[in-house]
Structure I
Amino acid sequence: MPLRFEPVGPTSLCWDLDGAATEAQARTLGGAEVARGWSADVRDLKTLQVAVAEAAEHFGRIDVVIAGAGVAVMAPMATMDPAAYERVIDINLNGAWRTFRAALPHVQQHRGYLLAISSMAAFVHSPLQASYTASKAGVWAMCDSIRLELRHLGVGVGSVHPTFFRTPMMDDVLADPAGRELWGGNEKGLWRMVPLQTVITGIVDEIERRADLIAIPKTNTLIAKAPGLFRPFFDRVGFRGQTVPRAIELACTAGPGTSA
């Protein structure tokens, strides 16, 4: 479950369940002065908070956080293990929320930027991937909601929606007979993969703009934006002025109908 924290500037923080692997990656990036690796689990908020605090202390600040942990399962609802479904939701969606939650106190200090890795699967919902598409659509919606909460603090929030590109997850899809049947090997047509460098460059460029929504490749932007075509209208008209900050002040810690 890879998790990357990358402040804008000369320093980079890489976090993963495998602390040794992230430390090794950090060494290839230039060593402790410019990069460090930590062990963190997006399913455990406390470990995230500890890791974020250590990272902020080491580098002095955190400006940009990328929540990128993700897993996938390809199976029909009738046969899928319920535990597998819940694991995907917990890592992909809840893990992104926990990452933002742990990082916010540090990012807020410098009016920084929170970014979550979603997918074009947030808008194009494929069969045999209900847990994955639901989690990625949830990440998109979550980012839209949190952006409203944080805009008065000067903190930007964005979501990234790449199409298929080469990752260990995609290697599993290509090796799966069901995946090959659905996507045709991802070699051509609607489901063809884009180069990894296209995804990296697109993300870096849009971080600099503090983009709300990043579609990769850019030719997919209209597809990505169509479901939220009227969201800016509701953001401006439905939640004017200090409405959101006041609601935050009035909200109890755990939410209505629950006890702390």
Structure II
Amino acid sequence: MQLSLEGKTALVTGGSRGIGRSIALTLAELGADVALTYASSVDAANEVKKEIESKGNRSKAIQADAVNTAKAEGLIADITEEWEKLDILINNAGITRDNLILRMSEEEWDQVIDTNLKSVFNYSKAVAKPMMRNRGGSIVNISSVVGISGNAGQSNYAASKAGVVGFTKAYAKELASRNIRANVVAPGYITTQMTDELDEQILAEIAEETPLGRAGDAEDVASTVAFLASDLSSYITGSVIRVDGGMAM
């Protein structure tokens, strides 16, 4: 059996840049129609939309605050009305506001928890009923190895990503009887536009600490997400797959 998403529809939150962009394009390459949300990068989002459409797939780029519950509900309702169903949800939207705990502000804590964790609740809850009507679906939530092992200066981020893991396992148990699967992908150090500015020495140290001896790229994450979104993983739910080169082993 080949990995294919022909006939599937998908939504990727935070799909305009980095890992989200790669996920959106990979799902489209495998045949899915893909909608994506973005916070502010309208030009980048429209470029992804155009690239998806150039493959012959339907696409939508939607500006949305991931923290806004009503927006999430309305967005899911609009997609399922226009496309008649939503087979795949990828909760990828996320931010960092790094600081040592003694210096971390309440705002820095709340922003990260809301964007990284509440957004997963918002979209996962909103998509549950449409997927139940469709008699199945696959949700893939993007966490991080930081949510597994922790990291100094990232207590807010670690808490949010650990919360994603716990939420996903609970959700998977609740919805399994309806043939709705939910899994987690936990990336390690992945090179994106945001990481290109890091010092070469830091990059070398990261590679040295990773058993496979290199940083990952967004396609490494996207291919794992595509597998979990597809019917090839139909007997996998509530799992956490690390895409980290062995970093958190």
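The numbers here are math on the coordinates, done by the rules we state, and not lab data. Since the model is a prediction, treat every value here as computed from it, not as a measurement. Cβ atoms are built from the backbone, for glycine too; each structure is taken alone.
If P(r) over Cα pairs in 10 Å bins from 0, in percent comes out at 8, 32, 39, 18, 3, 0 when worked out from the coordinates, which of I, II was used? The read-out was computed on structure II. Work out the source of 19 here, i.e. which of I, II gives that when relative contact order in percent (Cα under 8 Å, 6 or more apart) is computed. Structure II accounts for this read-out.
When mean count of other Cβ atoms within 10 Å over residues 85-92 is computed for each of I, II, the one that comes out at 25.1 is II.
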